[in-house]
1. With helix-only ellipticity at 222 nm (-39500 (n - 2.57) for each DSSP H run of 4 or more, over all residues; to 500) coming out at -14500, pick the structure among 1, 2 it was computed from.
2. Suppose distance in nm of label points 7 Å out along Cα→Cβ at positions 58 and 90 works out to 4.6; of 1, 2, which structure was it derived from?
3. Where does the value 3.6 come from, among 1, 2, when distance in nm of label points 7 Å out along Cα→Cβ at positions 98 and 186 is the thing being computed?
4. Any idea which of 1, 2 comes out highest on percent of Cα pairs over 22 Å apart?
5. Assuming 2.1 is distance in nm of label points 7 Å out along Cα→Cβ at positions 26 and 170 as calculated from a single structure, say which of 1, 2 it is.
6. Thinking of 1, 2, which structure, once mean count of other Cβ atoms within 10 Å over residues 50-57 is computed, gives back 9.2?
7. If relative contact order in percent (Cα under 8 Å, 6 or more apart) is computed to be 33, which of 1, 2 is the source?
8. Distance in nm of label points 7 Å out along Cα→Cβ at positions 114 and 194 was computed and gave 1.4; which structure, 1, 2, did it come from?
Structure 1
Amino acid sequence: MSVTLKKILYSIEFTVLFFGVPLFLFFDKNIIHPSSILLPILIALILYFRKQKEFHKRDLFKLNISKNMWIKQIVVVILTAFILAGYVFLFEPENLFNLPKGNPLIWIAMLFFYPVFSAYGQEVVFRMFLFMRYKPIFPKKWMMILASGITFSFVHIVYFSTLSLVLTFFAGIYLALIYDKTRSVLFTSILHGITGFIIFTVGLGQHFWLDMMEWI
């Protein structure tokens, strides 16, 4: 297979998976809940990874992160929490801390289940898989990081929220940068999970969970 043909096929595959599937769910949201397809996708990707020469099982769980990196990211997370809380306070005051106040049991459950069953799966897809699979069409670092950010944002169209798209674009770029530096999908999952929990805590969860308001 020629290099040009390979790039064309990869480009088509990339477009279908990361733009076609979200659009399909967007235009017919009653077919399936967006979150319910994450586990089957994760299983399929693990099977794919096992066939790749550069893949090692430890890549799914390695956490060789320096103390300096931990400190920097903790600072980023804390600043993010204040910024998001400030946004809700100024622009959506009626939703400030809506989930912990309205349904503390679900809020506590979110602390344990979101990082494991949502954040980790998303990081495997939008960081690990994308970086490994699509090097032929995104050979430069900035291209791969931008592709990761755009696709991560675009998949959130299924939640019908402009704010969701904006926040996930910046989050996607940030997490892609961290993954590029560390190659630790577990580390980006931890950051993703904490940030996601902050979003559900401060009062922005309704932008990421279609029927959340029915539970509070």
Structure 2
Amino acid sequence: MYLDMKGDDVSPSLWYYALAVLIVVSGFAAFAGLLYSGISGSVEGLIQIKAPGNAELNLSGSGEWTVFYENNSYFDGKIYSTGEEISGLEIQVREKATGLDLAVYPAKVSHSYSLGSRSGRSILAFQAERAGLYQINSSYSARIGPEIILSVGKGMAEGLISSIAISMALLFGSIVLASIVAYYTFSRRKRAFLKREEDERMMRQGR
């Protein structure tokens, strides 16, 4: 039996299908917005410094801090575009309160980012025992190198993972909700059309 369910004289209205589509579109928009916001927030939270040179950083907490090399950057009103690789750069980190030099080692995990005029990748890391002022000295070994931009940050990967997880949860949640709305609309409309068909059949038989 063919059942024409295109009519809009039964409840719920066909507009509920449009609502389901709107929920999915909103979910994708929120997914993209939250993901971009999380990435931009992580990048903007990095502390930029010029190298070679000396800089004093006020680190907000203990733990592992990562040093990134930004081959494309914007700093202090100037655009920087340097090579993908940088060699011969030496970095020393000293805790100002104690005068202790910290061990600087290659970053254990490779992280990279690209946002607007800034792109970089992790090159080094160090462990800070506590929050406070730290002096960073950068220089080239036995040669003159280009002026570059470094950035220092903590927990960038964790922040990105959290943003991705929240964005994905919101996206899948919107898809599930839209599916529920669409299924509810289809099943209720089908039931309404079947009832109307049955009522019409009974009326014809009663004549």
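Computed from the coordinates by the stated procedures, all read-outs in this text should not be read as laboratory data. Note that the structure is predicted; figures quoted are calculated from it, not measured. Cβ atoms are built from the backbone, for glycine too; each structure is taken alone.
1. It traces back to 2.
2. 1
3. It must be structure 1, since only it matches.
4. Across 1, 2, percent of Cα pairs over 22 Å apart peaks for 2.
5. The read-out was computed on structure 1.
6. 1
7. Here the read-out was taken from 1.
8. 1
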